[in-house]
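The following blocks contain the structures, represented as structure tokens.
We did not get these values from a lab; they are worked out from the coordinates using the rules stated. Note that the structure is a prediction, hence the values are computed from the model and not measured. Cβ atoms are built from the backbone, for glycine too; each structure is taken alone.
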Structure P
Amino acid sequence: MEYFAHETAVIDEGCKIGQGTKIWHFTHVMPNCEIGEDCNIGQNCVISPEVVLGKNVKIQNNVSVYSGVICEDDVFLGPSMVFTNVTNPRSGVNRRGQYTKTLVKKGVSIGANATIVCGHDIGEYAFIGAGAVVTKEVPAYALVVGNPAKQIGWMSEFGHRLKFDENGRATCPESDEVYELKDGKVHKL
């Protein structure tokens, strides 16, 4: 068995689904999606046409990943979080084919009920708090919360808030990895 799909899941033609992936109850994977190995897609999700998911992407229940979204490896999408793909939707105006792209980079976590307004990429290992509304680019390792989302700190790759010393260095309490804050950007050393 390459991957598992619950009997109530619908998987349309042209999809590529990686080994070890699990697709749960009442989820619809639409045409021509690419889903990497070892992903877990929860109940009642929609993966729209041509979405690309990397390896080990975890999607919790009630999430719609719309066309134009790319999630790199190790992304976590919390319950009921939302992507958009049109900046000015109108019921009476057909904007199919005018989707704005959103790139969610490696290791990002997006909290429950957060909204990502299309066209705003999210940097590696950023952490989007529950209920946040992202309306601009999010730097790598940034911690953002609120509506509109504002950066309030930095996070380690293990999901711990970083506390930088006077030399611009911080250590993750779980991994002991050291990070540097320089010129408004964080890098792991």
Structure Q
Amino acid sequence: MTNPATHDGTNANPGWHGTTILTVRKGGKVVVAGDGQVSLGQTVIKHSARKVRTLAGGKVLAGFAGATADAFTLLERLEAKLEQYPGQLVRACVELAKDWRTDRYLRRLEAMMIVADAANTLVLTGTGDVLEPEGGVAGIGSGGSYAFAAARALMDTDMDAEAIARRAMRIAADICVYTNDQLVIETLEATS
């Protein structure tokens, strides 16, 4: 994962690693799953961190990767945008991305987010990106590409969204040393 603060793949804080966040949208459900591991260098500091949250009274799911304090700052900003633009996740995210890109303080934040509501799934980055992934699957964080690939491969099966997310996260945990299998999973009814 490219560090949003440096844009060149280097890590401004090379000691901290971790996080796999995955979203799966299938069969009338959208799921956001996150692992619980936080690592400092070669040491696991915590096994059960909660990197997935509900926002907007349970109508929006958010998962974050990156520096925890930075992610919480962004979650608070997103929640304020959702209050300003109720029921308009895309608009709230675009407005947050504008602030994130142009505000001197926010530009320094090292985090990425996946957010989802009943109709939309979006990936937000510090470079001003608000991306809607194709195929109903998105992954971020150190193990995000592994979880993403596994989930994409499982989308053609009879498994539901949560089962796909659980299996894909387990696969990512088997591959990525900065990902564990202690998951937090949140689910919403989806419109598509």
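Tabulated results
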quantity	calculated
Identity of the structure behind 15.4, 47 (criterion: Rg and Dmax of the Cα atoms in Å, calculated), options P, Q	Q
Structure from which -10000 was derived, helix-only ellipticity at 222 nm (-39500 (n - 2.57) for each DSSP H run of 4 or more, over all residues; to 500), options P, Q	Q
Structure responsible for 32, with relative contact order in percent (Cα under 8 Å, 6 or more apart) calculated and labels P, Q on offer	Q
Winner on mean count of other Cβ atoms within 10 Å over residues 27-34 once structures P, Q are ranked, highest first	Q
Highest-scoring label, criterion being percent of Cα pairs over 16 Å apart, for residues 19-90 alone, among P, Q	Q
